[in-house]
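A.B. asks: I've put the structures underneath this note.
Please treat every number below as a calculation from the coordinates, not as lab data. Everything numeric here is computed off the predicted structure, so don't read it as measured data. Cβ atoms are built from the backbone, for glycine too; each structure is taken alone.
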Structure I
Amino acid sequence: MPATTADRVPSAPLTYLICALALAIPGGGHLWLGRRQKGLIFLVTLPLMFAVGLWLEGRLFPFSLTEPLVALAAFADVGMGLPYVVAKVLGGGGGRVVAITYEYGNTFLIVAGLLNMLVVLDVFDVAQGRK
């Protein structure tokens, strides 16, 4: 008898582990769940988008609760996972306000992090058998 969707739904701890992997490595959750094409697309495009943001001299914003919009931008940046950590450790993302591309770089960095968060939500739905 073929397996139904309910038979393939991972346990709750495994679902959260898959989501953590998806947050750390863009596309990693989809690859784990066997959705290779989507996983590879996310694995290539999201870090590339993040790298373009750094190349355009965008800023990785610090968490500052005194400035709520800066804190939101920092939260979005962290959504990239390991590429964010690598960039911070290597001293990237300082941003150069006088650069003509500064705002474009910020936009690429923030949107890449937010898109990765949406990818994590998609992985959760796939892992739960909703997609």
Structure II
Amino acid sequence: MGAHEKIIVYFDGTCPLCRREIDFYRDCRGSESIDWVDASQASPEQLGPDLNKEKAMSRFHVRDKEGELYSGGAGFTELWQSLYGFRLLSAFFRLPVICILFEWFYLFSLKVRPRLKMYFEERK
């Protein structure tokens, strides 16, 4: 998918937990430099040739300005790099050992996400 003016964040708009988190990031300074794409409603063109809807809905994805796709913990570090107040956090989580631990934590969160999703749906 070539170069872009903005990074692109793909998120699961059907997940109350995910929407809450994305709403938080959208309120942060720097969020205007990000395109936010709800993967549950995105067209194949919006996702790009290397990201289908199933893949986009299963993990958090971010496409950088050069078109490279990041997912999971690496996706969050890309997002944080674009938000003021999160850049140090991004740099910390890019450290090799921390990056690996962060990805493990992210994988664990995917396993509990269905339970968390139910919790947030009940609290509507």
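A.B. asks: Taking 12.5 as the value of Kirkwood radius over Cα pairs in Å, for residues 23-70 alone derived from one of the structures shown (I, II), identify that structure.
C.D. replies: Details: I: 12.5; II: 11.7.
So the calculation was done on I.
A.B. asks: With distance in nm of label points 7 Å out along Cα→Cβ at positions 39 and 111 coming out at 2.7, pick the structure among I, II it was computed from.
C.D. replies: I
A.B. asks: Now, a different point. helix-only ellipticity at 222 nm (-39500 (n - 2.57) for each DSSP H run of 4 or more, over all residues; to 500) was computed and gave -16000; which structure, I, II, did it come from? Before the final figure, lay out the partial values.
C.D. replies: On the way: I: -21000; II: -16000.
It traces back to II.
A.B. asks: Out of I, II, which one gives 13, 44, 37, 6, 0 for P(r) over Cα pairs in 10 Å bins from 0, in percent as computed from the coordinates? Present the calculation step by step, with values, prior to reporting the outcome.
C.D. replies: Values: I: 14, 38, 28, 14, 5, 1, 0; II: 13, 44, 37, 6, 0.
The correct label is II.
A.B. asks: Which of I, II yields 35 for relative contact order in percent (Cα under 8 Å, 6 or more apart), as computed?
C.D. replies: Only one of I, II returns 35 for relative contact order in percent (Cα under 8 Å, 6 or more apart), namely I.
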